[in-house]
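Peer 1: Multiple structures follow.
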Structure P
């Protein structure tokens, strides 16, 4: 019996004659490894053999010989020989030790084959279980492996295929992408470079795949791998987080931080052309009274309606945001001087023209607006916005002291 035995005495037989009906057993307490073997059989009763072996042999054998044949990771492996009857032929015992090297090779090959099978099965499990499509091109460029996710995406069968049969579906998928022109240009630049690596997004309608390709182990001669990962949900989540970070949670319009970031970009763009910009400061009149009379939830609903009406009264290219509390702000891009008071009056009228209804209660609401205009000249920067905001705020204060529900213009300001 050629036996594969690990260091703790657990054993499995690799070959036996006659063939055994069991597989695993232990020789840890048998005494076999403690005995000093000289190449001669020993009476089997001197050892505690597993009952599985005794049963398979039809009873306790007369003699036993252990020929060590260690292999990597199985240092106790060897050849176990049993004799049912005496005497043991002397010639046989002289020839048996010569088998040790062959048995060692047998056991090492068996263990190596088992390791390869384990690695192969683990690779196949990983190949099919990872949440990504995988196309693996062999180093010789002839063969390829495609997992089920990639096969579904490429509309081809999974498993082992010819690399030539993958090229067409890969090209067809890329051509179906919304950004196929950019992809073709990017990959065309790498033609002839077997070691190139790239990670690009392939956009297919509402779905986006991050496609990572790189040579196996950094060397194109070993093959190439393509990984298709669906990042649609991640991109949508990132966009929503950006929206939440830039929006006022109550009214849904941009918040003050977003306004300041975008207004700086708008002013910089206007500077290049020497166009004017204007700022409108908007404040809801007697808002504290609305809260005190109707409650804060009603006040919140009023702010939502004010924000919506103001946004609808402005042009699409105008920037509108909640500045804080019941105060809002608008940046008008490239307006004519006479357009600014008209836009401000349009905001005022949009609020005052119709009471706001909340839960069946009609509430008369008005706003006061302060406006300031200035030239975004080349060389100007963020201080222009700060100055316009300050001037518009002064004009807003003037509108309130004069009775509210009105528009007041500040003197023009140049950068």
Structure Q
């Protein structure tokens, strides 16, 4: 792909400092000041034509960048009817909802589209309150967004402290321990959990944990929300984290991959019974730009592409291959630097011995053209969330870069 550098403004870092974020500009310069101008499949292209392998993107790009099916759907919609009046019925929203509901766990048929994952979490909190569920329970290490309600669920003091007071009656319990819920949930409770904690550092719960949580919620009359914003739509090698134990929660949160990597969109999907208050009164919880036709075109095309191109199956096959290869490299090159490698599908975490080493590893990979993310709630863990469209050449690039970065770090730290 050819990148036209003449589109660049004279000093992008300076514009960031003056109009966006001084901290963001400084962070970018720390890692070389690269800019991103174009993208395709698993690759991002910089201002100087440099090509990066994107294994980050915070889990958004399961179908890769600028997938033709998604881009074409969005472009066609933008040329005909990109935004709706919100008064008349708009077909793309209905079609996108039906397409998404067709692949969600049984019983989750009601779709409420929003623009971001945090908005989906907010919608779930409000929906729970319409049912009298005013007490919230989430897990330590969980991440559900940074708007006020979602932040109340996100058990990280670093993000919460500047914005207190947050929502009242919120309890955080250890993740993976169903017994911790037994004495605190009741008919007035809404439990919000991730099937795998992504920003928590790719924490995978014990087998049967979520099944027991669901049993307790049903037994006590509590509301169960599964946050699949990062884990859903094939990221774990199954359509949903819920699929791993055959769960059917009251509410499922969807995002990131739903965008197809083209237009931001997320959703709260609920059972008929759970969604009834929002279904009865369409003005109870609304947003001007939610379910915009261009976003609906992206969402529908993304789900159809994941299904038609077998990306769930691809993630299921590719994920263990990468996990095993990365583990072998660690054992051979830097066993003293890494405490654990873990993952499910194409959500892989590498936990380093300390935050400094994790940061250095991210930088070494960046120098070799591979983009990864650190974990917002676990800074010692670097996260690999590559697209399901990785080619063998891409896999070789990733493993070579990882091997070289590990070798370099082992010799310097």
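None of the figures in this text is laboratory data; all of them are computed from the coordinates on show. Remember, predicted model here, so these are calculated numbers, not experimental data. Cβ atoms are built from the backbone, for glycine too; each structure is taken alone.
Peer 1: Between P, Q, which one scores greatest on mean count of other Cβ atoms within 10 Å over residues 53-60?
Peer 2: Q
Peer 1: So if we calculate mean count of other Cβ atoms within 10 Å over residues 277-284 for every structure here (P, Q), which label has the highest result?
Peer 2: P
Peer 1: Supply the structure label, taken from P, Q, corresponding to percent of Cα pairs over 39 Å apart with the calculated value 18.
Peer 2: Q
Peer 1: Please compute distance in nm of label points 7 Å out along Cα→Cβ at positions 29 and 229 for structures P, Q and give me the label with the greatest value.
Peer 2: Sorting by distance in nm of label points 7 Å out along Cα→Cβ at positions 29 and 229 in descending order puts P first.
Peer 1: 22 is what came out when relative contact order in percent (Cα under 8 Å, 6 or more apart) was calculated for one structure; which of P, Q is it?
Peer 2: This figure was derived from Q.
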